[in-house]
Each structure stands twice: as structure tokens, then as C-alpha cells.
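Below are structures written as C-alpha cells.
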Structure P
Amino acid sequence: MSQAAKPVVRAHRPDYRLLVFMLALMTIGIVMSVAVGVRRAAYMNNTGYLGYENSYIFLREQIIAVAMGLGGFIVAAKVSVNKVLLKLAGIWLLGAFLLNIVLAISVWSGASLAHCSRGACRWLDVGPTTIQPAELLKLGLVLFFAMFFARRTEEGSVTDLKTILWVIAVAAPALFLVVIVQSDLGSGLSIAAITLVMWLVAGLKPRMLAIVVAIAAALVGLTILVAPYRMRRITTYLDTATNPTSILTNYTDDAYQLRQAMIAVGSGGLLGVGAGNAVQATSYLPEPLSDAVFASLGEVFGLLGCLIVLVLFGLLGWRLLAIANLLDNTAERLIVAGCFAWLVGQALINIMALTALIPLTGVTLPFISSGGTSMLASCVMLGAAFQLSKYTRREQ
């Protein structure tokens with residue numbers, strides 16, 4: 001159908017189900033900051049590991065993160081995607097790259113700007129707080145690739161050599177800065193998912209997709225081989241996959257977090273141990289309110305709580321795919337597809353890693369995990385999709 005023959009889509013009510021699902025996930029995150037955070041802060045203070053000013057510090061930080069996220073959602077839902085966000089895509093991506101480069105330089109030089117935790121240097125110290133540049137980079141990549149692939153689609157050059165080189169020139173440095181410098185394979189997998197899904201929606205042929213996936217898999221394998229700790233995680237995972245009980249007797253550092261996560265999920269049973277009664281999440285599980293929050297959820301609220309989260313992300317993904325399918329504008333459709341790949345893909349990576357379905361890797365669970373940068377970036381991305389849901393074709 002020619003451009004002139006396309007019907008004009010008038011603005012209508014946005015898909016408020018996106019907002020409902022987001023608020024439900026945010027509420028779970030706040031509940032977890034009370035159910036686990038209060039005893040966790042007290043435990044950390046009693047052991048002398050960290051000095052928290054009060055037992056409700058995790059709740060306060062989560063409320064601040066949610067407030068920031070809601071603000072970002074509202075702004076993204078109001079500011080024109082085509083007239084503002086896409087026009088700023090290049091600047092945003094460049095700024096995100098610069099922040100990641102600053103972090104890389106800080107890590108290599110040993111400067112105090114880099115904030116490291118458990119062997120990963122993913123944060124920049126900025127005054128009284130920290131920011132995670134990788135989250136801003138994901139947002140920049142979605143906006144940039146939406147604009148880039150839309151132009152290539154119009155030109156009929158989605159799979160030509162120039163396009164391939166452009167994708168490599170953008171995605172490869174992003175993966176290097178995140179995976180190699182920051183030791184953040186989880187965010188690297190999210191970036192790869194964003195790139196591949198958006199490229200596929202833009203018109204990448206299955207044969208070319210297979211080649212791209214094979215190259216990406218080879219690069220992932222290389223990053224594992226050059227980092228001994230990643231290789232140990234793979235062997236630990238393979239041991240667990242072939243003999244699940246081995247994780248209970250493997251007391252190496254590489255198996256510690258996975259063991260504690262599996263014990264937490266398993267001890268929750270059907271309905272969980274209840275708020276304030278968690279043992280693993282309070283005392284043993286590393287990062288119980290950020291990367292490992294799903295395992296904490298399993299301990300506190302059991303299988304039922306885990307299923308609720310899975311259903312919410314499933315419903316969120318269903319609506320995003322439905323919205324993308326009903327958008328005529330290529331760039332808009334790609335933004336929503338990128339949003340799906342990022343939020344739902346990252347949730348799957350987090351959940352599968354903590355349940356030993358894939359090798360363990362640290363990545364936040366969108367809208368639930370603690371972390372202001374992750375919350376803000378995720379909400380801005382979903383806010384843009386929420387705005388675009390006003391311009392979908394209505395089924396007759």
C-alpha cells in the first residue's frame with residue numbers, strides 16, 4: 001500500500017493496561033523492600049558489614065526510585081516520540097556511550113568515580129548517588145535503532161553490507177563496554193536481544209538472522225573463554241543441570257549465589273514463609289533486593305508469588321506485541337518491539353538465571369529490583385510505548 005493510500009490514524013485512548021501492569025510490578029518491588037529489606041538492614045547492621053542509618057532505608061530508596069520512574073513515564077508519555085525522542089536519539093546514544101567510556105577509564109585507571117560491587121564495576125559515583133550507564137545505553141540503542149532501521153526499511157537496504165557494518169559499529173562497542181569493562185554479561189545479553197529483535201522486525205531475513213546469531217554466539221563464547229570466572233559459572237551450571245543436587249555440596253564462590261538462590265526459591269514452597277520471615281534473603285542471599293529479588297520473592301511469597309510476576313510480565317509482553325503489530329509507522333513499531341525485547345527479555349534472563357535454567361548472570365528485574373537508573377530507564381521506555389499505543393489501528 002502506498003504512503004498516500006494509508007489511512008490516517010487518529011489519536012485515541014492509550015492502552016492503560018501497560019500502566020496497570022507496570023504499577024503492579026512496582027508495588028511488588030515496594031512490598032519486597034519491606035518484607036525483606038527491614039530485616040536485611042538490621043542483619044547487615046548487626047554483623048557490622050554495612051552501617052545503615054535505619055531499618056527502612058531500602059523502602060525509602062525504592063519509593064524514591066519509583067517516584068523517579070513514574071516521573072520519567074509521564075514525561076515520555078507526553079513528549080512527542082517522533083518530534084522529540086527520535087530526533088534526540090543520536091545525542092542520547094552518544095551521551096550514553098560517553099558515560100560508559102568515562103566508567104571504563106575510571107575502572108582502568110582506578111579512579112574513585114567507578115563504583116564496584118562483587119567484582120562488577122557497573123556504576124558511576126555522582127555526588128550522593130550512583131548511576132548505571134548501561135541502562136541509559138539500552139534506552140539510547142532502542143531509540144537510535146528505531147530511527148536507523150526505519151530509514152533502512154524505506155530504502156530497502158535492511159540486509160545490505162552498509163547496514164550490517166553500521167549495526168556492528170554501534171552494537172559491538174556497546175557490548176564491549178558493558179560485558180568486558182563492566183563485567184555485566186546480563187546487560188550484554190539484553191543489548192543483543194534488543195538489536196536482534198528490532199533488526200528482525202525491520203525485515204532481517206531468517207537466513208541472515210541465523211548468521212548474525214551464530215556470530216553473536218561465537219562472540220559470547222569468546223567473552224566466556226577470556227574471563228575465567230565466567231567459565232567457572234558455565235561449568236557450575238552444567239554440573240547443576242546434569243546433577244541438580246551437586247549445587248548443595250559445591251561450596252566454591254562461583255556456586256554460592258546460585259545455591260542460595262535455589263535454596264530460597266525451594267524453601268518458599270507454595271505460599272512462601274511470609275513477610276519478615278525470610279532467612280536466605282535476610283542473611284545469605286547476595287543482592288536480595290536487586291539482581292536476586294526473584295529468588296527473595298520465591299522465599300517470601302512462594303510459587304504463587306513467582307507465578308504472579310510471570311503472569312504480569314507475560315501480559316505486559318502480550319500488550320507490547322499487540323501494539324507493535326497495530327502500528328503503521330515503522331519507527332514507532334520498532335520502538336515498541338525494542339521495548340518488548342528489553343523489558344520482557346531482561347525479565348526472562350533474570351528469572352532463568354536465578355532458577356538455574358541458564359548460567360547465572362546479574363541483571364535487574366524491571367520495575368521490581370532496586371536501582372534508580374534501571375527503574376527510570378525502564379519507565380521512560382514503557383512511557384514511550386504507552387504514548388504510541390494511542391496511534392494504533394483499531395480493529396473493525
Structure Q
Amino acid sequence: MARNIITGIDVGTYYVKVIIASAKERNERGLPKVIGTGMAESRGLRHGYVTNVRDVATSIKRAVEQAEEKSGLKIKKAFVGVSGIGLSSTTVSSFVMTSRADAEITSLDLEKLREQCEKDIPHSMSANRRIIYEIPLQYKIDNFPSLGSPVGMKGNKIELKTLFISCLDHHVADLIAAVNEAGIEVEDVMAAPVAAGFVTLSKSQKVAGVVLANIGAETVSIAVFENNIPTSLEVFPIGSTDITNDIALGLKVPLEEAEQIKIGAITGSSYPRKKLEEIISARLSDIFELIEAHLKKIGRNGLLPAGIVITGGGSGLNSIDDLAKAALKLPSRVGTIALLNGNSSFKDATWAVAYGLCIWGIHAEEGPEIDTSAQFIRQSWKAVVRWFKQFLP
């Protein structure tokens with residue numbers, strides 16, 4: 001049975017954002033209608049990880065109270081996005097030999113293969129880390145790719161390429177503790193970049209190949225999608241706050257004024273426009289170089305037909321899409337979403353994570369496939385492997 005009301009909490013370094021959505025009502029895209037939103041300045045975080053549980057809990061509580069007031073509902077449970085520099089991914093390829101004498105592949109063989117993939121995770125990617133979820137990318141039977149689940153097929157050797165997304169264990173524990181201290185029970189956690197993809201990317205983009213880049217205050221997170229599933233994820237310790245600091249140093253102005261100049265709230269001839277553009281372009285070039293290096297690492301640079309979609313607080317900078325297009329040699333655009341909340345429409349993609357968590361949560365326990373126009377959501381998160389198997393190439 002579908003959930004009627006769900007809450008998504010996005011704990012960012014700069015802001016905590018909360019969205020309450022109703023499955024009973026739909027917006028023009030057929031997505032759950034937003035009935036309450038809340039936002040509060042974040043305290044107790046650095047580069048996306050928790051440094052003070054109590055301060056984070058206070059920020060969450062303030063944002064939740066706003067959402068409760070607007071929706072007229074009391075929040076007791078929520079789905080929470082995990083982000084920060086502790087979030088990362090690794091790809092593992094493993095194989096097992098089939099167990100039956102007639103070489104028919106069984107579900108037991110696949111379970112052994114999954115366990116072998118976990119054993120083959122490099123120690124550097126497993127020590128002090130918690131696997132949030134695993135995504136099967138491709139099966140091979142006797143070295144030949146298998147389309148879909150190989151159960152029932154015949155072969156002597158089964159291979160599996162798996163994407164493991166993990167986070168520092170203590171970071172996840174601290175985040176859950178902060179949400180609990182705010183009086184909210186955590187139903188489950190999800191990687192923020194994947195959640196954002198539910199509402200900022202179309203199915204056709206994710207099938208063709210696209211990189212979603214979220215430029216936050218102190219981190220830049222990217223998620224690469226191909227064949228409708230995430231294939232890579234990475235977080236870099238750089239963000240729009242670094243641009244603010246550069247402006248303050250370059251133009252010799254206070255940080256508060258530098259922030260206003262960055263977002264375009266202060267205009268005029270009091271500072272050299274050309275120098276400002278050079279400062280912003282230089283830092284954005286650093287960001288896109290990191291993204292390009294990661295795409296080269298996974299062999300996808302210049303090979304994603306749907307290009308790059310930019311979200312987050314830093315996505316509002318002038319000409320950022322043109323800079324991304326030039327640096328990455330890919331189609332580029334700034335992501336938008338439409339969240340209906342009464343008479344208000346939020347197209348700011350900085351709300352994408354919280355809204356994506358709501359969409360995932362509403363259908364988390366459903367068996368049938370639900371076409372959300374942004375992603376197919378199936379089954380509970382505890383069965384996420386079975387969910388992603390539906391979309392194997």
C-alpha cells in the first residue's frame with residue numbers, strides 16, 4: 001500500500017531543507033504535491049559531515065517546525081539524505097562457478113556472487129565505512145553479457161559488476177543521532193545525489209548517460225547515470241563558499257558583501273566587473289576539472305550524450321552552464337524542478353534532494369512499478385538490489 005504522506009530531510013552544510021509531500025494530490029507532472037516546506041540555516045556541519053550533533057538537531061528542528069506549520073501536520077518519521085565528503089562509491093567485478101551439475105543458474109548462485117562482490121571490495125573502501133546500498137551494473141555468463149537476470153539460464157561461470165555506494169560509518173551514525181534528537185525517527189537513508197536525480201533528470205537522460213552535479217556550499221557531489229541506473233558517485237571538498245572567499249580576497253571586501261556580490265544582489269560600478277568574472281571563472285574551472293578527472297577515471301569523459309545537469313546553491317551563478325560546456329565538452333544546463341505548494345512554485349533545484357526523498361519514500365513499500373515521470377520506484381529500500389535489477393542493461 002502506498003504511503004499518503006512522506007517527509008524528506010536534506011541536511012546540507014549551509015541549509016537544512018524539509019519537504020512534506022502528499023501522494024493523494026499530484027502536480028502537473030504527476031508527482032506528489034508538496035504540502036509543506038521548511039528551511040533553516042545549518043549549524044554543526046563541516047564539508048557535509050556532522051561536527052556537533054546537538055547543533056545539527058536544533059537546525060533540523062527549526063526546519064521541521066516550519067514545514068509542520070505550513071502543512072498542518074506533525075512529523076514523526078522521515079527519509080534522510082546522506083551527503084558530504086564521506087560519501088563515495090567503488091565498482092567491483094567478481095565471479096563464481098555455477099553449483100548445479102546441469103549448469104543452470106539459480107538464485108543461490110546469485111546470492112553467492114553478491115557475497116563474493118562484497119568480499120572483493122578494497123579494504124580502503126570498506127574500513128570504517130557503511131555500505132548504504134549496492135547496485136548490480138552488469139552480469140556476464142561465460143564472458144558474454146547477460147541482459148536482465150541470469151536465473152534459469154545456463155553457464156559455468158557467472159560474473160557481476162557491482163557499484164557499492166558507502167559513507168563513513170560514524171558520519172551516518174551522527175546524522176541519524178541528530179535527526180533522532182530533533183524528535184524524528186529515521187525511516188531510512190539515501191545518497192543525496194541519487195535522490196536529486198529523481199526530480200531533476202528525465203528517464204531518457206538517465207538511459208542515454210548524464211552526470212548530475214550538485215554545487216553546494218562546501219562540497220560538490222556528482223552522480224553519473226547510464227541505462228537508467230547510477231553507475232558512479234563522488235564528492236569533492238570544494239563548493240560555492242570557496243567562490244565567496246575568493247571574491248572577498250580578490251576585491252578586498254567583507255565576506256557578507258562578497259556573498260551578495262556572488263549571487264548578484266549587489267550590482268554597480270563599485271567593483272571591477274571583469275575581475276569578478278575572472279575570479280568566479282577560475283574557481284568554477286577548478287570544480288569542472290575535478291569532474292572531468294573523475295569522468296576520465298571511469299572512462300566516460302566526453303561520452304555522456306545527455307551531458308551535465310547542474311543543481312545546488314552554486315548553480316545560480318551567471319554563465320555556469322557555458323563554462324561547464326566548454327570545460328567538459330558536453331551539453332550543459334542548469335536543473336530545475338517545479339514544486340507546487342499552495343499558490344507557490346519552487347523551481348529552485350536546491351530543493352531536489354528533499355523532494356526526491358519524498359518520491360522515493362512514498363513508493364518505498366510498493367510492489368508494482370510506479371511511473372513517476374522522473375524514475376521508476378519499486379519495492380522497499382531493503383530490497384534495493386532487486387529494484388535496480390529491473391533496469392539492468
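Bear in mind that the values in this text are calculations on the coordinates, not laboratory data. Every value quoted in this text rests on a predicted model; they were computed, and no experiment measured them. Cβ atoms are built from the backbone, for glycine too; each structure is taken alone.
One of P, Q was used to calculate relative contact order in percent (Cα under 8 Å, 6 or more apart), giving 20; which? Numbers along the way, then the final one.
Values: P: 28; Q: 20.
It traces back to Q.
Which one of P, Q has helix-only ellipticity at 222 nm (-39500 (n - 2.57) for each DSSP H run of 4 or more, over all residues; to 500), as calculated from the coordinates, equal to -22500? Please list the in-between numbers first.
Details: P: -22500; Q: -10500.
Comparing all candidates, it corresponds to P.
Check the numbers for Cα Rg over 2.2 N^0.38 Å, for residues 56-223 alone across P, Q and tell me which is largest. Write out the running numbers ahead of the final one.
On the way: P: 1.14; Q: 1.30.
Looking at the calculated values, the largest one is Q.
Given that FRET efficiency 1/(1 + (r/R0)^6) of positions 64 and 120 (r between Cβ atoms, R0 = 30 Å, to 0.05), derived from a single structure, equals 0.85, which label among P, Q identifies that structure? Each step should come with its number before you reach the end.
Values: P: 0.85; Q: 0.15.
Attributed to the structure labelled P.
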